[in-house]
Structure 1
Amino acid sequence: MISVHAQLGAGLSKATQNTIEMELDGVVGDRHRSFQRETWPGDKQPKGTVRRNERQWSAVSVEELVEIQGEMDLTEPLTASFVGANLCLSGISQLSRLPKGTLLKFPSGAELSVEEYNPPCADMGAQLASAYNTNSGRELTSTSFSKAAKLTRGIVGVVDVPGAISAGDEVVVEVFETSSWLVRSPD
């Protein structure tokens, strides 16, 4: 675990912390903390529908942030706190492609379950475009982030077991695999 973050005020970015507390409804002090949320553009339900919150926490990897930074040609490093992630991990190849049901386990006993890939949002794209410059001098647009971060934006999920998560914690990743009894074998 490289770093942990929680949103303690307004805006999309999150403040770097030494430790964050995970409860069954999400990260203590974070704006995404809840068992439920209203629909966003792209959800299957109509606008204004209250639904289960599958985004109690978000995670990115250092490797994918570097990839996005390079794709966008940024002059400054792209950080997990700036892109609004709660967790920044290192050493997990293709973090954004971890399947639903994968578990992240921490020394405190906290366990997080992956729900889905975290698609880049337009609001974050606008925030990045206004704050970052490119090496080439090319102007960033509000869609530059969405294009550069496609399939490398990280993951979101829910809290299965509460506990503390700290910068420097070792994370055990149990990648979800379909149980053999669910797989039909050829006759």
Structure 2
Amino acid sequence: MPATQIPEDIKIRTATAEEAVEIANFHVKIWRETYKDMAPEEAIRVLNEDRRLPGWIETLTSTDVRKNTQIALADGKIVGLVSYGPPTSKIFGDRGEIKHLYVDGSQRGRGLGGHLLRQAFQQMGELDFEGVGLSVVRDNMAARHFYKSLGGTEHAEFRDPGPIWKSSNILMIWPAGAETR
């Protein structure tokens, strides 16, 4: 599938604040599926919809034009999302940060994750960030392979401070003006 195309049954648009509950539910569902064998049981239990919702409300109501969340919909249901904005940690330097990239298991392998990432890169490039970075859990080999296949470079290893799970993470980076393969 060419890099600029996504499956015809998928529609992508900017998320709205009214969708915060649905987005928090999707986030928790995919996060738990992804990290069920990596995260401590306490993190799986505690990082639930109630814990995630305030962050999504804050993100989706922000007036900072550098923050954005795009959702991918199939039959009106969220099947993917990408959220990005200014860096939250010094490890990112002056790079924009991909905060979340999640794709429902039913959509993996169809080009949706790469498309969402490319779209975020383009929009972040227009905001003059000095490249793009994202944090990936060190043990998430599938994601690390995926990001490398899209031109990402493993730049640094660091410990995420939590709040619940102090995971070992890898900073993946792309230079300013980068396009995924």
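The numbers here are math on the coordinates, done by the rules we state, and not lab data. In this text the structure is predicted, and so the values were computed from the model without any measurement. Cβ atoms are built from the backbone, for glycine too; each structure is taken alone.
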Relative contact order in percent (Cα under 8 Å, 6 or more apart) from the coordinates reads 29; which among 1, 2: 1
Distance in nm of label points 7 Å out along Cα→Cβ at positions 48 and 80 - structure with the largest value, from 1, 2: 1
At a computed -4000 (helix-only ellipticity at 222 nm (-39500 (n - 2.57) for each DSSP H run of 4 or more, over all residues; to 500)), which of 1, 2: 1
Volume of the Cα convex hull per residue in Å³ from the coordinates reads 144; which among 1, 2: 1
